[in-house]
1. Using distance in nm of label points 7 Å out along Cα→Cβ at positions 31 and 159 for the comparison, can you identify which of I, II, III gives the largest number?
2. On distance in nm of label points 7 Å out along Cα→Cβ at positions 79 and 127, which of the structures labelled I, II, III is highest?
3. Could you figure out which one of I, II, III the value 71, 32, 30 for Cα extents along the principal axes in Å was computed from?
4. Looking just at relative contact order in percent (Cα under 8 Å, 6 or more apart), which of the labels I, II, III belongs to the structure with the highest value?
5. Identify the structure, out of I, II, III, from whose coordinates helix-only ellipticity at 222 nm (-39500 (n - 2.57) for each DSSP H run of 4 or more, over all residues; to 500) was calculated to give -10000.
Structure I
Amino acid sequence: MRTTSEAIKAYAESLPEGTTLSAKELLHLGERAAVDQALSRLVKRGEFMRVKRGVFALPVETRFGKRAPSVEAVVENLAKSTGESISVSGASAANMLGLSTQNPARKIYWTSGPSRRLKLGAQNVELKHVPSWQLRAPDSKAGHAFRALAYFGKAEAGRALKRIKPQLNEDERLELLSLRASAPTWMAKELSALVGTP
């Protein structure tokens, strides 16, 4: 008969890379105390990673040894399991669009959930709570443009928008324009410049 540790590891291996697990999600494999002890043993043996207190992930086996799962996979799975909206931060969005050359030392994501920090091997990840309007269209280019404008703020948004416009196709421009209703007034006014532009 398999031990609780073996059952947990086998279950985790059947899930996609970056899936995060808590003890409560593993109660089908044993009593709470046994699951907690098994998770602690798996972390000590390096077979599991503690992402944050009470949240664990399986390292990825490669021919070069074990590595942490990708940050993107962990964040995506975290969003699915918690139901919160998570997107790249405004600074990261600005970088992705070529508006900034600053590459943040640690990965920062904006979330509708609580602010917290994750540790994935050597990588530190920060989830920062922001108002829900900043999380609209979390995975689209228009949404990233929206976050970049929020990041630049009232003083710089007009200049940033001039640099963003040529990068967007017509559908993306219309999507960005559609986000005006949830934006603060200063930002909605800047976005109105997209009306009727080629």
Structure II
Amino acid sequence: MSRTTYPTPIQTIEIETEVKKSRFIARASKVADRQEALAFVEQAKQDYPDARHHCWAYLLGDPVSASSAASNDAGEPSGTAGKPILNVIQHKGVGDVMVVVIRYFGGIKLGAGGLVRAYSGAAEAVMSILPLEQAVPMQEVRLLLDFAREQLLRHWVDQHEALILRVDYAQQVLVQLNVPDVVLDEFIAFCAAQSITRLP
């Protein structure tokens, strides 16, 4: 069972640390899905094209029961970059977050332990200054209803902080919306009472 809310980033933050002449630029941001997360990595590569490594990790959804999480060492020895970044994210308990750590090699090898500490430290530095807000877990729901019921539905949505994503008009009204997990049971009961069909 997921909680009612969990912390997510409000804005993109970047911070630089240095370890034995290697520069580590850590950048953290809110992402909604894997596609957005990977686009964020591409942006970092464009912003720092001459950096040797662009290592990353992301966690989507409630950090207690993440819907998705991934990491990438981006050319660093296996397990020395992506996983340490992900460990910091998990430890901080933040969801819907992407962290990219960009490394400029300074000429001194850090060794596996040194790399783990450097990437963890860079991720820790950016996560500790990242402004957060509480996100409300939502379920996406698709409905089919008569035109006469649309205003009732819109009223319910406004009252319960749900969000209409899309409305299509045909013989009936097809509505796609996000409903907060905490009121989902109440919403299903409302739909049943109003003869509104919930689509799979």
Structure III
Amino acid sequence: MDNLKHPTKIIELDLKVVAKKSLLLTVFPLILLLALKGLIDDELSFTISFGAIFLFIVGYIALIVLHELFHLLGFRIFCGVPWKRMIIGVNLKMGVAYATTDQLMSNRGLRKALLLPFWMTGIIPAIIGLAIGNGLLILLAAFLIGGAAGDFAMYKELKALPDDWVVKDDPELPRLYVFETNPNPPLGAGDQ
């Protein structure tokens, strides 16, 4: 397919802008979740200890890893990417964890894969934290909701494009290469 040699559109994230949005996406849900916890418990109290700080750090790292694993699961479920074509890692220079593949994915499927971690590591832990009254889990959920800022930015850009276009993830940079699919191939194409 010649139209897949040159991308129709390149979506590139500005990590400084994403970091600012991430901060807002952490603070506002945290305030909302703490207010809800206060309403449910009829009080709002905090206890900070070295143990709690340690559990937060361990929990945060574990949920970041889970966030990336849910991207991979989304690639598999929604885009049909084989497990052997997926990569997970950490870019220490940019300070980000990542999940990627070298395979083309449908725009529609990738959008679902982008939001899966938000639901699984942000919203569900927030609901569980509220249900059991666990402030640490609520705090972790708010941080993971904020951590989805880059996913939301890519989703927003992809949402404006047709579902059947295909996307290739850049393996090193926060960049997507989007290709228009040809809905009307020339006569005779694929007839062999």
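All of the numbers you see were taken from the coordinates with simple rules; none came from a lab. Not measured: the values here are computed from a predicted model. Cβ atoms are built from the backbone, for glycine too; each structure is taken alone.
1. When distance in nm of label points 7 Å out along Cα→Cβ at positions 31 and 159 is calculated for I, II, III, structure I comes out on top.
2. On the way: I: 1.2; II: 1.9; III: 2.6.
Of structures I, II, III, the maximum of distance in nm of label points 7 Å out along Cα→Cβ at positions 79 and 127 occurs in III.
3. III
4. III
5. Working: I: -13000; II: -10000; III: -17500.
Source structure for this number: II.
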